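Please go over the structures that come below.
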Structure P
Amino acid sequence: MLLNRKSVELLSPAGTWDALVAGVESGADAVYLGGKHFNMRMHEGGFNFDDEALKRAVEYTHAHGVRLYITLNNLISDEEIPALREYLAYLNEIKPDAILVQDFAVLELVHEMGITIPLHTSVMMNTHNEHAIEKLKEYGITRIVVGREMTLSELSLFRERTGIEVEYFMHGDMCISESGQCIHSGVLFGQSGNRGRCLKPCRWPYKLIDEKTGEVLDEDGPGDYKLALKDMCMYRAIPQLIQAGVYSFKIEGRMRPAAFIRRIVSTYRKAIDAYIADPAGYTTDEEGWKSLYENRARDFTTTFAFGQTTKDDIGFDGKREPRFFSHAVKEAGFQDEVLRQERDIDKKNSSHRTLSVRTGCSVENAKAAIDNGADVIYVGGDAFRPQRPLKLADYTEILAYAKGKAKVIINTPRTTMRRECGELEQFFTELNRMNPDGIMVSNLGSWKLAHTITQFPVYGDFSFNLFNHLAAKFMKENGFVQACSSFELSFEQLREIVENADLPIETIVHGSYESMICDHNFPAMSLPHYNELDNPEILDRRYAFLDRAGEKHGLRVDQFGRVHILFAKDLCLYPYLKKFNGIASYRIEANDYAPELTALVTKTYRAALDALDAGKDYEIEKPLQALKDASPREFGIGTYRFRESRNSI
């Protein structure tokens, strides 16, 4: 690869006009910024650009030969759709060089309105496999901001196979969770990280405990700030980034002052130019490194660029945290004043309300759900240790047991990078001989594989973050037969989708659920004698995080080594089922339950739904108490206690 000045783009953030000017004057090839609405930095009123300032910014950058990208990268609720249409029409007039998107609704509207602006996927779309790119290209996507969990070697292969432009976060603040897959702030505070209002529960202190006994395991560990990922800094790896095929070097920092932007951009500009001018003779400019290091906020890391993260990538002592946005609080229980006042969903119910149960990787759990009235079971997918992934023979057994009793939908892993995609190709080929009732997927890459290899109906899981009826329209147009609503929706926002979407909408009404999914081995980072080679049994131990509000968050490690962090309370909407009219499926998350509990929960909800089908009331107090007594965790109603997941208008 012969390099020249246009081989690499240095991409600067801007939250104010002064920061924009600083980026341009310091040598940025492009600048990204957000309007006053619809972006991932909604906390600070003094930041971001109003419509007139956006127009001036386009004119200013273009006059200086610099490209301008506008972030439109948060989830959009139905009440925001009219304003979104107006905003897109305005952006089409002022002609930025690209817009960054997360929500499928934007793709749908861009197509409908004839918008001609190039589209880049935000990192929040969590694009991590080549098969998803094939679909996104059909909607005009010209650049991918890849997930932070991708190594440079994986990225290089990804780039070669897809031919698409790659943008990479190479300096600044980093999320510990996979992008777009953290709902902790949204559920706990009604301020969603996927909607630009994250209150950063990842920056809280936690103790690592044995989930069963409560024993604190890390008294002699490195510190309590276990999710406090250090800031990315790839300054010493500029050659590796360029040779891996990264085109756009993205600096995080839209809330940073102009002086910070000027220093960071000029430092990277000088280093990139030096490498392009003489790659073989390039060495790191130590003066530039000193400037970055002495003015850092947090300490630095390269996260996954060169392999698995370790304890060295976490700021365990919390001393360099520049700001804490919130503190640990008790998760809400049945604080239901808002929910009780909401009008019921106005959509006709089927004659028989469908009850679905996700049973995970347990044959006995699947049988328990079937025996107690489940119409649909979701089997397979992520196996939480000590469970093991289902084998082909297990699927065959479940399908035979369910015949004539319940539909069997085959679940798939939430995250499907190159390894998982290779496994899915073979697995889907085998499924063609088993003839299940459908496949459930969590990302567009898995959808593409299922759609290409099999002829089975495809269901969309909650990882798609379905937040509006236009995203549901996108999914229906692409062959999905059903989609699961987001955990972060309020009841009012869910009602809007169900009443307006043509695609059948499933809603989770009970069970354990995950605040985030992470590719970091937290027990290994915190325990001084953790060694899975000498002591493989430690992989099957159930760990948990204990926050300072006394809430216990179970850690579930799947077969790929990813950690799923549970909320302290299970979701329970049993007392409110009458409100949920017209949803396609009432779903129970039982993959973390023992078969006996799965049987009880399924039987209880089945009886309630049958009563509603018959036009009768169902008993609440005694069955609810029985569920509470049997549950491993307390119950809560999640975001349904809020009037809305706070929007961006």
Structure Q
Amino acid sequence: MKIRLLLAVICCSALFSLNAQDYYPTRGSSYCAMKKAANKTLARKPLNMNASPKHSFDAIKYTLDVDLYSCYTAPYPKSFTGSVIVTIKIDTALNSINLNAENFSLLVDSVRMAGTSFTHASDILSIQLNRTYNAGETASIKIYYRHKNVQDYAFYSNNGVVFTDCEPEGARRWFPCWDSPADKALFDLTANVKSTVKLGSNGRLADSTLVGDVLTYHWISDQNVATYLMVITSKVNYQLNIGWWHKLSNPADSIPFRYYFNLGENPAAIMAIMPDMTTWYSENFIEHPFDKNGFATLNSDFAWGGMENQSLTSLCPGCWEEGLAAHEFAHQWFGDMITCGTWADIWLNEGFATWAESFWYESYAGYGAYKSDINNDASYYLSTNPGWAISDPAWATTTPSNNILFDYSITYMKGACVLHQLRYVLGDSLFFQSLKAYCADSNYKYHSATIPDFNAKVNEITGENYDWFFNEWIYQPNHPIYQNTYNFEDIGNGQWKVNFFTKQVQTNAPFFKMPVEVYIKFVDLSDTTIRVMNDVNFQSFYWIFDKQPVFFRFDYDKQIVLKGGNTVVGLSDGTPLVTPVTLNQNSPNPANQSTRISYDLGETMNVKLEIMDKLGVVVLTPVESRQTAGQYDVNVDCSKLAAGNYFYKLTSGSTVQVKQMVIIR
């Protein structure tokens, strides 16, 4: 065990050093990944949702009552007695229900209320109900049970510290439940502890009462909680500080932030930044969604990292670090308020929280600092990529190993970079509109969502179909490898032609469609950035300018961070840059109310002529048809376009040509 721990610490230190930033001692995402990959909630056997109970009901509420009093005194047993009332709404007529309850950890004594009898075998608790319930009815079953004195890596008791830690499927080890992230429920916890113990949980503290040496805490969550995020965190002589955050919607109303910490620790630095962090996330996502929030450091059983339990995040001992707080706190929106519907949707949790960690950095150090962080994420992925996709649909029913589910390179690093690339593709306005709409949607808020749900929300907000983006970056492994060429051509009369040919040569993934940018600098030191859609492989573009280009760079700002390859001077390898299509400069240029665009076709082909603004957004499509060989003149009505620089793109067969035009008023 000591050797394994030493190896884990060495690996953890190496990973940290690769991602260390000047601004954070350690990336929060690396803390999180190491902790979750090392978690043993799946240690004894894989958990296959196909083998889980048939689900014909929705869990509405878990009312849990546990007696933990003896757990805080030597020899610190892991055994306790408890009861849980499971309130359900019936989806399909039934007279029995099944719940997850691991035999290794739990011993069920009896069932009451709507339950009349039970069997408990193979980690399934089957309960016979007192009658047949029809769709739409509700029922409540009270289960009396005991937690055995075993180490199950979900319920921990050691040296006066008692806590739970359950991602992905450990809740079934400390109380009977329907243990799926797709079925969230209200949570009501009553816990008896010693008088010297402070105990935190989800939601708000309804009351605490002291009778003799028994202190009873009552915590209530008024928002749905996923079972893996239901938590107990407690300790003898825990230290506690409380801070406050004023709501944006009502500054006179505040919510408490509770900071539980060990003797010798100081959470002051995190307490100082949390109001600004809460405001930043609230402004850019939606307003902080819970009645309270907070952090709690644990003991050596939780050696590193964090766990984003809803409204009370667990941290490793002494880990009051900004990056870790930024990552775990972002989960309160992405993972807690909206929970991944299945483990195939883990990107919605970890990819988003890792991206948000960099985004918090942007709040006070600027976009360049954010982008540097994203670039480092990309570098880590590119150097360690194990070669699988961010999401495998099979994970929806068969939970993979923690090493796969929480792989740092894919789930965290690539996951964050994909979200950044979506920001690049959409532009900031539509990207943040999409995030806010996703967070505010009542179908997802306090419920669960899948990657297709988020995809659909992006399509809805943008009015475009971005399925292609999700298909290639989420469900497809690896990344594009570019081998681009370009050259400058003096075509006389003071005009210069820039030829650009782009191709992808990766053999471990199909073609990646993406908008690409090229940066061109001229002899007079002026420059321009042109954005075009690279939607087929082996695609050529050219632009004509009335001044000499001297510098060319593909993806100058490195917005497509997940890529390899190069762009060099030269011609394509056997593919001509000159095509049987000639696109001419528009006339007049600059244009006012209208302009004429002419082009020559050398053969019959499908043709599309589009006018784009400087961001690459199509504002007009004058031509979209199949045309025979010949010369064409198209009169373009510019009267409704604002003054400024535009591009017009002719897509003819597999060839794309782009020219610049100006509209004046």
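Data for the structure
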{"quantity": "Of the structures P, Q, the one that 9 was derived from, the read-out being relative contact order in percent (Cα under 8 Å, 6 or more apart)", "calculated": "Q"}
{"quantity": "Winner on mean count of other Cβ atoms within 10 Å over residues 72-79 once structures P, Q are ranked, highest first", "calculated": "P"}
{"quantity": "At a computed 41, 28, 24 (semi-axes √(5λ) of the Cα gyration tensor in Å), which of P, Q", "calculated": "P"}
{"quantity": "Among P, Q, structure where helix-only ellipticity at 222 nm (-39500 (n - 2.57) for each DSSP H run of 4 or more, over all residues; to 500) as derived comes to -9500", "calculated": "P"}
{"quantity": "Structures P, Q, by FRET efficiency 1/(1 + (r/R0)^6) of positions 288 and 408 (r between Cβ atoms, R0 = 41 Å, to 0.05): label with the highest value", "calculated": "Q"}
{"quantity": "When FRET efficiency 1/(1 + (r/R0)^6) of positions 152 and 400 (r between Cβ atoms, R0 = 41 Å, to 0.05) is computed for each of P, Q, the largest belongs to", "calculated": "Q"}
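Taken together, the values in this text are just the output of simple stated rules run on the coordinates, not laboratory data. Treat the numbers as computed from the prediction; the structure is a model and nothing was measured. Cβ atoms are built from the backbone, for glycine too; each structure is taken alone.
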